[in-house]
Structure formats: structure tokens, C-alpha cells
Structure I
Amino acid sequence: MPDRIFSGILMALLLIGMLTLTFRIQPVKAQPATIIVPDDYPTIQAAINAAKDGDTVYVKSGVYQQVNYQIGVPDIQINKSISLIGQDKETTIISDVYWFPYPHPMPQPANHIIRINADNVTIEGFTFQYGSIGCWVCGSGCLISGNKFISDEDGVALEADGNTVSNCFFNGSTDCSIVIIGSSNNTVTSNVVQETVSADTGGIFLFSFASNNTIVGNEVNDCVDYGIIVGDFCTNNTVAQNDITNNGWGKGLWNGGIVVANFADSNEIVENNVSNNKYGLVQRLSSSNNSIYHNSFIDNQVQVIDFDVNLGACVNFWDNGYPSGGNYWSNYGGTDSYHGPYQNITGSDGIGDTQYVVDANNTDHYPLMQPGNSQITFDQTGLGSNCNGTVVTIDGLNYTAGCLPLSFWWGTGSVHSYSYAPSVVVSSGEQYFWNSTTGLSTLQTGSITVAAPGSVTGDYVTHEVIVTNITANAAWVYQGGTLTINVTVKNVGDFNESAVSVTLYYDLKAGKSINTYPLTLEVGQSLTFTFTWDTTGVPCQNYTLTAVATIPTGSNALSDGNITIKLMGDVNGDGRVDLRDLALAVRAFGSAPSGPNWNQFADVNGDGKVDLKDVALIARNFGQHLP
């Protein structure tokens, strides 16, 4: 039996050990590999075929001539999520070959150089030349960055969503350098496009319902036909901060720096430099509801033209309202002597006083006075529009809280002075104090050298203690009697206060007070103080109580609680002590507050009952009366 038990225990331990070992064994994940061309594989396609998702194909410098003469078939195809990295874009060259289509004597690029069919592919560090399409992107989430595209028909074609083309150089395209075809949420940024070479060629082309794409920060220069086109039912795209210069001087169809055409709708074209083009901006075929503002239209032969107005006028928005403003027009002849939404308040703001008429259907209501301007906004926090007096002085002109925020369009490099008031008074007497400045400066008084859009905001704070309540234990008292009065004060300012005094007055105008209490209050704290008022010698009349809370920077008062001091024994309150008062006391004689004949005014001594003591007080003051 012991041997059997021992064997069982041994077997159990063995099984446990085997199970533990089984659970500890984990499959080893393959680490991303780097495959080198031509060290590991002689051709780029062979290396791509050998790669797995997540791998990198690294291509050493050299000219990789593609010799695929099967027209329409890409030279290189990527069907997995990899990175294709060239050693140096200047010396790592992937080149297609030209062919001569009969009967045309001009050579044509043979094939697309690379077609990407997978998502999340990165390509960088190459020169692509002589391709029908240098890089044709049919997958999403791809990055085409840091490449050169030389003498391709189309440099990059994006036919899927969510891709990025950045920091690439394009030269000599025979059709279009970058084209976005019916896809969304692509970004084209920080590229340089130069010198397209045939009649209908241009820089960047969005067409066929492309939407929500961003074209930002590119240089598009010297294109024969157009710089950037947003056309063919494209919507909600953003074209921003591009430099679009010297385009459209050939004999092409568009001849514009920027073109919105063929029912392009609700796009945003902002902060572009559009200069020295044949037409600065071309509108065609009912392309409306586009927002076009903060651009600089400089020395274009024609700033804006609508080619097809008879087929359906284009009606667009040429400013972003006030104070945001519209565009700079080098041929605008207006002046800037006023500011405000109606340009009727003395003082310039960088916006022309009269509107710029683009054409019969389009108007820039707030043309900018300088190119490349930056919007500088002055504002404040902590104050309300009810503040009296100047809050900030800008270039010698004063502005109140009700004027802020206030924006100016100022030229790059210009210098402007400002000064926030050290203190501002509210109509109620409350005083605010400058606390800090944020944004382009931290100074109360300083200057701004304009380099980029920004803001300057002065922050104001206050020392303020207020009286929130006055409550007396009775509305009247016989002369010589005592009242108990509660006064509540609260710190509603931005600082703890250690030197507060609260004074309760029964005649504020005459300066007659009941008492004064010193106190300290933290931010948001309330305190209630009890004042005892001995009315001995205080003339009989009606009084209004006033409590005044005072701090070193000001004071706040609350008047409340109407108190009447009556002649001792004047039960009926007519200002004299006579038989009428004595009769009222007799009628209430022997009563207490719960009794049917109780008369609180007959309780002259205030002991809670009407007896001989009260009658004696009336008799003692019999015949007394107020003047």
C-alpha cells in the first residue's frame, strides 16, 4: 500500500511538471527583417517577394532600370505591408524606359513604376523617373516621403484613403505631379512641384468626388497649365499655406494658380500665397460655397476669373467675417483708417475700410491691407464689459473691456506697442488689478514684433469682500432697549484677505456706527458677526442699517434692515405717550405672547408679559412726545 501511494504521488508530480512545461512553451514571433538589395536579392521585386509584413527592403544606391515592356503592367508591385527604403534619393534611382508609340514621334513613359496594393506601406529615399505613374497607391495608410519624381507622366497617384505624400520633389511631369482620384482623408504636405512640361499639365489635381483631403504647405511653381485643381464634385477639401507661383502661362485649359471647377463645393482655400500666375484663381461650372480667405493674391495677371458664368455662376465666400478678415489683393486701392464690423470706429485694424468686389457674384467684405499678414488678437480675462475706463492701449489708442477681443492684421516684422491698465474700476466701485499677461508676451506693458499669428491676453483679478446679509432680531425697539443684528460677509475675490473690517452703521450719512469688527477671510469664505445695539440716547426715528466691508483696495456696502426706535411707552407708535397708550396697556394687562390679548408693544420693558412694570413705565414717560 505505501508503495502504491508513493507511485501515485510521483505520477501526479510528473504530470504537473509536464503541464507546467507545456504552458511555458510560447511560440517565437518572427522579428521584422531587413532585406538588402542587391546583397540579398538582385532585384527590388525579388526582395519584395521574399519579404513578410513588417519587413524592410533596403535598396543600396544605384540605377535600377526596369525593362518590363508589357504595357500597362507595373514594373514593381507591393502586395504586403512593408517599408521600401532607398539609401539616398539622389543616388538610388528606379527608372522606367521610354517607348515610341506609332505614329507619334514623341517618346512616352512605358509603365507605372510601382503599384502599392497593400495598406501601411512606406516608400522613401528614391528617385523615380520616366514612369507612366511613378508611384500608384491603391492601399490605405501608406507614406510616400522624401522621394524625387523626375519626368514621370504622373508622379504620385492616390486612389485609396488615408495616405500621405510629404517632402517629395517633382520636376518635369508630363501630366500631373500629384493626383488624388475619388479618395478621402489623404494628406499632401511639404512637397515641391516644379516645371511641368506640356500644355495641359499641372501640379496637384483632386477630382472624381475626392473629399476631406488636405493639401498644405507645398510649393507649386512654373507649371504650364495649373498649380492646384479642386474639381469634379470634390467637397470638403482643404488647400492651405501653399506657395503657388508663376503657373498657367502656357496654352492649357485652366491657366490658373488655383482652380475650383465642375461643381467643386464646400472646400476651404486659406492662407495660400498666389502670385504671378496668369489667373490667380479660376472658378468654373457652378463651383460654389467654397471658403476662400486669408490668401495673398499678388500680381496675378487677372486675380480671379469665372470662365463659365453664363453656364452657372460660382458664388463663394471670400472672407471669414470680422475680425478674421478676407484676402490680400495687390490691386486693392482702399485705405485703413477705421476698425470694427462696420469699419466705422476710428483706428486701423489691418483690414480695408471698403470691400473688394471680386465679380458680380462674389465680394470680399474685409480685404486685408498687407500680404503675408498675421492675425494678432488682444483679449482679457477676469473683467466684464461693465468695467469703466481703458483696459488696454494699442499703438496709442485706448480700448475698453467691451471692445475686446480685438484682432489686427499686421505685416510680418512690424512692431506694435501695447499696455494693459494696472487697475480697472467697475461702475459699482469694485476694482480689478492686472495679474499677468499670456500669449506672445508676459509683460503688462511691452511691444510685439509680428512673426506669426498669435494673441496677447491680460488677466485681471480682484480683491473683493462683500456684505451678503443683514438680519435684526426685531424691526423696532423702545429707546434705551437693545437689538441684536447679524451681518454676513464673504470673500468673492481672488486673494485671501487679512486686513478686513466690517462696520455696521445705523446712520451712514452722519457716520454713526454701532461697532466695527476686524477679521480675515480666505477666498470663498463667509463669516457672520453679531452686533449688539444699545439704543440709549439714540433719537427716536426710523433707521436703515448699513454694513460696510473694507479692505485696503476698496469697500463694499449693503443697506438693509429698517429699524424703528420708539419713545418708551409709545405703545401705538404715534410719537407721543398719552392715554391711548395707557388704554392699550390696560387692555393687554396680564397677557403673555400665547394669550388672546397679547400686545407686544404694550410689553414696554420687554420681559415677555404685560404687568404693572409696563404700566409704570408708561406713566413715567406720560406726556413725552417727539418734536
Structure II
Amino acid sequence: MNEKLKRILPRVQKPARYTGGEVNQIIKNRAEIDVRVALCFPDTYEIGMSNLGLRVLYAGANALEYVWCERVFAPWGDMEDELRAAQIPLFALESGDDVRDFDIVALSLGYEMAYTAAVNMLDLAGLPTLSAERIAADNGGEWTTPLVVAGGTCAYNPEPMADFIDLFLVGEGEELNLELYALVRDAKKRGISKAEFLREAAAIGGVYVPSLYDVSYGDDGAIASITPTCENAALPVTKRIIANLDTAPIPVDAIVPSTEIVHDRVALEVMRGCIRGCRFCQAGYAYRPARERSPELLIEKGIAALKASGYDETTLLSLSTSDYTRLLTLCDGLLDYCEERNVSLSLPSLRADNFSIDLMNRVQRVRKSGLTFAPEAGSQRLRDIINKNVTEEDLLNTCRIAFAGGWSSVKLYFMLGLPGETDEDVLEIAELTNHVLHAWRTHATNKNRGVRITVSTSCFVPKPHTAFQWSEQVSQAEYMRRVTLLRDNMKAKNVTYSWHDAETSFIEAVLSRGDRRLGAVIAEVAKNGGKLDAWSDYFDYSRWIAAFATCGIEPSFYANRERGYDELLPWSVVSTGVSTDFLRSENDAAQVGATTPDCRTQCSACGASALCDGTGVCSEVRN
């Protein structure tokens, strides 16, 4: 460890965030490595180490003999101050080597409020933050800076970060990343320039190179045209998917963190994609079609991961875990091992319309955890508009089952500001909560413990590649009016109500639907101290507003403006496979409150993939 670093660590919070050395970390011989990858997560160690995608990509990269992939996390403010004062560049945990000495800096962008942290990490590494500056500094075939790439959910609208990223990896990365590493290895051997490399990389399916596209704007401020400048640059760039999830890596010897993290447990991804079609949900559209892993593989890998880590909890992950068709078989197989060892099994992402007594009995065999459901809207009218396809009776019946089974804690998540929402819809949230409380009073087997009902609301953020991508976000004042209306009608003392702040939601909406002109704003915020904006400790709304003013950008143009079907949208440079015609038809259906069945009930011909066999499950997996 660097001597300067040794002197710094006693002066910062949670020094274990920065030391590495954890059980199961991967160390390789530098002399035997052709490509070094700094896998950068623009948030703290506790958040990044809880991210299953990071663990999967880490394991997949290091399975290649010629690649050494190491982890890098954003330092907390105290550590950043110490690093800058001591002139220590950002470093990787495994080797302690400077990030700027790697071949690839790979940023995981899972949420928009991480953008400033990502830019700040590049600056901390001593790298030019702008892609154009790094490409210009290239010395022919001798790259003077790493290739900076980004993937994750935010790659479905890459434009706000286009100024900073050399190339985006669109879609699922297990195979795509490996193809990129092979091309980098080959490019190093041939000694080609970074600019030439980027032109070649654009030919890989799922790779978007922003510098190979010209964007022009009309007098109204909207995008007038997007023009590729290279024959390899596809328009749009179509996402990559893993057809058969059973072939994708499942980390077994996962790193055991050296300090407490947010989700400290074995996580098993049981399926990818979702059959439901909620009109606000970007992930639900972006990860189509739904694909399942076999229960036999999950049982084998889950038990192996528990043995390798010593964890006392395992969780089954997906967008909607209770839609996994062989869930009871999987639970039974895992519990045969877990129960006698007092290892608990948790199932987040449950739906209120298919929670059963059989499932409840399995979940509580070791220990009970709280139940969480997301009705999203209080009234059936609004749930139909958003295509939630859950009724109040579904939720109440589930609560009755849970309360009769001994549960006494329920969390309910809703959104305010959804398209078509009225005050009556807002008040229905309070009414629905009262009905849940009544279900506890009439069905709880043990009332001595009391009941705890937590209601949380967030502000609707229109997301790219959804049926509501054309919708506006309500103003901050209107959102807070609805929050106040709901809060004033939450009377029961057993109910706790919390809400997401309006300012962060507004910035998220701007960045979510932004174009590449926002790069100047992000750079300005970062220059003036912006970092870790996903944390209230560091988010400064006034800094963002000042940056918009400096750059001559009106943020409401992006967040609070309804867009027409004929407008060229910034994110049209990439495709999730879901057709624009289908999204328009879903938006039209929302206007009249018409619902669309889930994929297993009826195929809606969304166009997501030729692999979908019309049953909501990828045909290659089904076969």
C-alpha cells in the first residue's frame, strides 16, 4: 500500500472502503495480462458492492486469462479531500494501481444522479474528463489515456453523458464486454490509434460511439437530425441480450466485503425481463423478453455461493420474482439446505396478485422479513392507465394472508404525478392504506406486536423507451401540493408516510430525457464541486440551477414539456427492440384507461426480440 495512503486512512470514515484485500478478491500477475480493466462504480463501496451486475461483470471479465478486472468506487468526501491534498490519483482496490494506467475505464451508470460522480472519478484519476480531449491526446498507436466506456440502464439514453464517454455498451454486458476486451487486445497488438479503434468498435452490435454521430437542433430547441459519420455507426444501435441465461456467469466465489454493505447477502438473479408491461417502467421494456434460469442451476449455484461466503441470507432477484414460473420448486430446493443452517430466504419484488399461502409458508420457514408491494397508484382508474394490472382486492387479499400468517410490517410504494392523476387518485392512496390497516385488525393472529405500515411516494419521472416517454413531469410546486394533500389525509398513527424530494426528482427528469447539450451542465456542476448527487449529503439544487443558467439551458424544456409523436427524441440513437409504434399504441391506450394483458396471457407483438415465442419467455430458454 502507498505510504501516503497509509497516513491518510486513519483520518477518514470507514477506511475499509479503500483497502481492498477482501476474501475472494482476484489478484493476477501483471506480466501475464494483456488488458487491464478498471470497473468503476460511481457511488460508495457500500452501494457498489451490493450491485449484482458489478459482481457478474467482474467475474466474467476475470474468467479470461488475458484480462485483469479490478474494482474502483467513488470515495466519500473526506477521502476525496485527503486524496487531492496528498496528490494521490484514484486507484483500484486489488492492485492499488492508478486508474489512469489501465487500458479500459468501465463506468457503470445505473441511475442519472450518478453522472457527476462518474465525471468526478475521471478527474480524480487525473484524466481529461472530455472524450474529445482524450482522443486528441492520443499519440498514434500509443494510447496516452485509457479507453473510457459506460454501460448500465442509463446507456438507453447515452446523450447527456456523450461528451465524457468514448463508447457506450448498450444492453446486457456478459458477452458484449468480452468482445470489447478482445478488440482492445487486438488493437494494442496492431498499434492502431484510438480514433481508428473507435471506428472499428462501432461495428460490434450494441456499441454506440457518440463521436461518430452529428446532432443538429431546430429553432424550437428540439433535435432536427442525427447523422452517423462512419459506415460502421448504426442508427439505431440495438441492445444486446443474453438469449439463454443459464449460459451467463453466476458469481459463486463472490468477494466478501470487509465492511458492512447495504445488501450483505447472496443474491441470485432468477429471471431477467418482465412480462407485465407497466407503462412507466423503463426496465420492464428495456430488458424484454423475459428469460428464466433453471431452478436446478440456481439451487446448485446458490448453495455453492453460501458455502463460499458464509452469509446467512440469500435473496432471489428479478423485476418481478413471483412471476418466476418455478418459484416454489426453487424455494424448496434452497430451503432444504438453508433451513437447517438458519439461512434465511428473501423474495423482494413480489406482486400483490400472485402471493400465495404456499409461498408465504416457504418465505417464513427461517425468519420473517417485512413485505413490500408497489401498487404505484391508489385508484383502479389510475392503475389501469399505467397498466399495473393489480386490483385493490389483490393487495388486500395478500395482506390478509400475510397478517394471518404472523406478519406485522408492510411497505407500500406509490408514485405521485402520474399521467392522468387527479386529487381523487391521490386521496385513494390514503383510503387504500386505511383498508390495509383494517385488514390487519380483522385478520392478524397476534395483535400484541401492533402493525407498522409504511407508505412511500416518489415523483413520477418520464423515462426513455417507455409508453410515457412523451409525457411531462408535473412541476415541483404541484408535486409538493399533492404530497401535502396526501400527508394531511394520512390520519392513522400506525402509518408512516415519507416522500422523495421534489428537487432531486426534477434534476433526474432533466437528465433522463436530456440530449448531449446537457454535457456542459454536468461538467459545470462537477467543476463546482458536484459529486455523489444521489446522496442528500452532497446534492445541491442551487448548484444545478446555477449551472443551467451559466450554460444557457432551460431545464423545464426537458422535464416539464410534453413531446409530440413527431419529435426526434435524443435516445432514438439506441433501440431496446421494442418498436416505437408499440409504445405509441400503449400511450394511446393509457389516454382511455385501456389495459394490455401480460405477455404470458397474450403476446402484444411489441417487437422486443425474435427470440420471444409469444408466451413472454425467451424461446431459446423454453426449448
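We did not get these values from a lab; they are worked out from the coordinates using the rules stated. Please read these numbers as outputs of a predicted model, since none were measured by experiment. Cβ atoms are built from the backbone, for glycine too; each structure is taken alone.
Quick check: 5 is what I get for relative contact order in percent (Cα under 8 Å, 6 or more apart), calculated from one of I, II. Which structure matches?
The correct label is I.
Which structure, out of I, II, was distance in nm of label points 7 Å out along Cα→Cβ at positions 138 and 386 derived from, given a value of 7.0?
Considering all the candidates, the number was obtained from I.
Thinking only about distance in nm of label points 7 Å out along Cα→Cβ at positions 42 and 466, which of I, II has the largest value?
When distance in nm of label points 7 Å out along Cα→Cβ at positions 42 and 466 is computed for each of I, II, structure I gives the biggest number.
One of I, II was used to compute helix-only ellipticity at 222 nm (-39500 (n - 2.57) for each DSSP H run of 4 or more, over all residues; to 500), and the result was -2500. Which label is that?
Numbers: I: -2500; II: -10000.
Traced to structure I.
Just checking, which of I, II has the largest value of mean count of other Cβ atoms within 10 Å over residues 58-65?
On the way: I: 15.8; II: 18.2.
Sorting by mean count of other Cβ atoms within 10 Å over residues 58-65 in descending order puts II first.
For structures I, II, which has the highest computed value of volume of the Cα convex hull per residue in Å³?
I
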